[in-house]
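What follows draws every value from the coordinates through simple rules; no lab data is involved. As the structure is a prediction and not an experimental result, all values here were calculated from the model. Cβ atoms are built from the backbone, for glycine too; each structure is taken alone.
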Structure P
Amino acid sequence: MIQTDFSQLTMDCGSWRHSLRSHRDGINSSKQQLLHVAGNNLSRNQLKDVEHFQNQFLIQLINVHDLKQAIKAHERRVSFEHSANNGDLQDETLIAHEHLLAQYQMLNETLLKLKEAFSNFLSATS
């Protein structure tokens, strides 16, 4: 077991969850914008793009939800181990934290790319 900075781990988790909530809100806002744009006179290719973005928004909302749940479960595990082991955490818990960080970073990058692609789509349809 390793003595580690419990507050840093919980701060990381809180920060990731806050960011994911912001992404979720952004996706929901984009879904509303997409509905508005879909009511316009669009080309066949633009309609395909509308369907693509609808699908991506749904998939990414699921990904955000799943990662937030994994982070919450990890946070509970960290808290339990911290309390039960006088501040010591198992190596597996720290490895899981690093794994969640990698998942968060990958999803964050995906969401930023989706946001950029959707912004370009909106510019092209206005």
Structure Q
Amino acid sequence: MFINGNIKELFKTVEGYWSPRIITEVNDEYVKIAKIKGDIIWHEHENEDELFYVVKGEFDLHLEDEVISLSEGDFYVVKKGIRHRPVANEECWIMLIEKKETKHTGNETTEVTKSIEEQLK
């Protein structure tokens, strides 16, 4: 993991969409980066909040009762227990801040779900 670096340069090391990469840790939180395009399964994190920060591009964060549109420089915190689904029409770069135990797609598992170990590579 890194203790300093350039976020945009680190995105060169991200392989594929919906494959978060842990780049550092702060206390009990991981800082992750990911490229997203298309959508991912509806899911929730029962015990953890999740911060999304848009580094490049834009995406819609679908919640059960609303859609939050985020673009470069915007952030949004999905509170624990809230079902959500990010959707990006074009490639979007995001940074995530989550507790270390936060599962990629909550208790839902799909072919794109990545374990913590896979995110640390």
Structure R
Amino acid sequence: MTRPRVIYVDDDLELTRIVQSSLEDEGFEVLTANDGESGLELILIEACDVVILDVMMPGLTGWEITKHLRTKPAFAKLPIVMLTGIGERMNEMTAPLYGASAHLDKPFDLEDLIEVLQQLTASDGASEEE
């Protein structure tokens, strides 16, 4: 069985290292980028099972990346998790508007992120009936 591939885009370098290490310990393959433009480029070039996006980043925001991806048929169903410190109510309202599959507020518990990723990658293909 192949490891689920995650692309994680966040401008917080320390948090990126911590999350990448934790996810790899849980069996995920993790590719990272540290700004919106390189993150979008990575997503468009590298196949992945799920994307984690910080909302507030230099250049393109997580919202802009999600909105762009949702206009492309190849990425219409790609699971996207939004991470942000803008506030719980704001994240709860905006993440679904832009097409995110799930959202977590910063600071978040790594266990919660791992659980969300496991759910999103486990359901991939599981709902196919034929």
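Data for the structure
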| read-out | value |
| --- | --- |
| Entry that produces -13000 once helix-only ellipticity at 222 nm (-39500 (n - 2.57) for each DSSP H run of 4 or more, over all residues; to 500) is calculated, selected from P, Q, R | R |
| Distance in nm of label points 7 Å out along Cα→Cβ at positions 73 and 105 - highest-scoring structure of P, Q, R | R |
| Winner on relative contact order in percent (Cα under 8 Å, 6 or more apart) once structures P, Q, R are ranked, highest first | P |
